[in-house]
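Right after this note come the structures.
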Structure 1
Amino acid sequence: MTQSEEMPRWGVVATVDEPAALVAAYVAHHRAIGANEVHVFFDRPNPEAEALIGGVEGVFVHHSGEDGWARGWRKKRPERHQGRQKYNATRTLAETDLDWLIHCDADEFVSLVRPLEWELAKTGEQKAWLRLEVDERCYLGKTPGADIFAGAFRRRWDDFAEEGLLFYGLRARYLHKGLAGHVAGKPVVRSGRGYAIGVHFPLSHWDSTINDLPYRPSYNARLMHFDGLTPLHFLLKMLRRVTTKVKGQPVPYVNSRTAQFNEAALRAEDPHELMRLWWDVQGVRDYEAEELAEHDLLIRPQVDIAEETRALFGDAVDLSPAGFDRALIRHEAELIGRLHDVFGFDPEPLVSSA
């Protein structure tokens, strides 16, 4: 095969601050589906995760700020985590010899119909990037599954503004276009063109804020978003958002997201009420699941992330909900202490039993 006939090489990059099990699963899954490189930037030291993934072929371990933030105009650590994500992804895009780079978080997993390089090879030079549409994990029962990746996935519902209230009732206030998290998707970006990579789309240059580079949605790949790997994980995410203050303009969250973390703050002292909130946001009743599925708004992908993780790491990774929650409590000890001081929050009643 000549150089011109070689298939494009692609990889993923993430800035992570998660328990080791999730980082290991992120690595295992993307290597299993064909990523040539997986770049993991630890936003703070995580010796357990670094030891797990450090020796895996094709995995590159980095630390946020390891280059002194040399590419930033102030040469200093961005205060917002979104700024650090942008910095790390852009740095990787500039330094890699990959043809394409996907920027997605540790709780986001690319799913494919066919090998991604097949689609990339057929993408015309005029396209700067492809957008991965989002499928968001939801729960069909209040009992945890066998692992933290169990469940089904809701898809974007474009008529939700007109139909969502009738379908979900007051729970609709927690959803935007039928999803609890983002609907913007994540990018697959060409390298070698001097682009920066924002959280959801690439930029023509570092200071741009405009989504003006030519793209199309991928017809072969999508993004599986686990917006909280357990109820506790989701609730800690919401409470972190409402208690984290940074300088500058606030992040423009949609009203549904703001409703989630404001409601979490109001219920933070009551574990029962917190679990009710989690179920209202992420739970789908049986009859709702049937109707959503009839309209192609709920799917069950044939992807076994837990098996991919076992194939790479054996028994070294515990992906049970209970095991993940115990690791999460250790990992987020400082946040949990702050939440206890502010709200009287106690994570123990929220730990998964399975």
Structure 2
Amino acid sequence: MNLDDSAFLRACRRQPVPHTPVWYMRQAGRSLPEYLKVREGTAMLAACADPDLIVEITLQPIRRYGVDAAIFFSDIVVPLKAIGVDLDIKPGVGPVIANPIRDAKGLEALRPLEPGDVPYVTEAIGSLVGELGSTPLIGFAGAPFTLASYLIEGGPSKNHDRTKAMMYGEPHLWHALMDRLTGIVLEHLRIQVRAGASAIQLFDSWVGAIAPADYREFIAPHTSRIFAGVAEVPRIHFGVGTGELLGVLGEVGPDVVGVDWRVPLDEAARRVGPGKALQGNLDPAILLAPWEVVEERALDILRRGRAAEGHVFNLGHGVLPSTDPDQLKRLTDLVHSFDPDTSRL
């Protein structure tokens, strides 16, 4: 099968599909025993810089679940680490920045990203494209707002207080920071596309903390620049808690808008409007319930997804570490057996 004929890429382009395609955020990771085995004794950022590990971990969910797309194993802070930002990913905490950026001098730490900074990305994608054959590979990056939040706060934040203080109180500095991050993110995605990724997803994990009007003023110009720079492949945009932002997320240039579990897909289709596919949106915690519950909720999502011009089934956020892999396998088979034309199995 030609790669362009894959159900995943066809759904992203709002073309007819033989079945609803499915993949899962964080499918390559924490819930798989084979992942835990190969990662044993290797720190996250070290794993993200090892081409052999990247390839193995990316392929694991393809072998186990038979999903319709692979997602490149990495982390959103990898390009920041690659340009010399002093950071680490602390287990149970997340990215921690040694020297937070809170003034113009701090911007000096953010030089442009070059392909030579991430040779392991190019090498791993080259190997993966050969291994995956007709299965698409999704490249990804963190969006500038989410990266800015980590850099300003110094780590994960509940309220993003310092981030918003800079955004509202020092807009010139804010846009300068976002401009630098946009260049880094865009080049990181271009490197992945040039190496062979056939779609990209931009994760703006924490942008749900921003009101729509502020999104348009402080974030949209930068995100639009990223999507315009990788227009040769399908582009997915996803954030958490973005129910009020779904319309504006669709305005910045993605082909597919990711939806978390808080908004039903038929309502999400109305908010996003025509001309976009949707991705989502089973609550990851549902997978911890008995199979009968999972099946009922998944079928409801598949039926509501018919309101969209294209639908890629996914979770509303990443796979939880305590998820039974057998549940995901059963879910994948269920999605593949659903007939989008008749709403029946």
**OP:** Check the numbers for mean count of other Cβ atoms within 10 Å over residues 64-71 across 1, 2 and tell me which is largest.
**Re:** 2
**OP:** Out of 1, 2, choose the structure whose coordinates give helix-only ellipticity at 222 nm (-39500 (n - 2.57) for each DSSP H run of 4 or more, over all residues; to 500) equal to -11000 when calculated.
**Re:** 1
Original post:
Here distance in nm of label points 7 Å out along Cα→Cβ at positions 136 and 168 has been calculated and equals 3.9, so which of 1, 2 was it run on?
Top reply: 2
Subject >> Among 1, 2, which structure scores highest (criterion: FRET efficiency 1/(1 + (r/R0)^6) of positions 144 and 304 (r between Cβ atoms, R0 = 30 Å, to 0.05)) >> reply: 1
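Taken together, the values in this text are just the output of simple stated rules run on the coordinates, not laboratory data. Everything numeric in this text was worked out from a predicted model, so none of it was measured. Cβ atoms are built from the backbone, for glycine too; each structure is taken alone.
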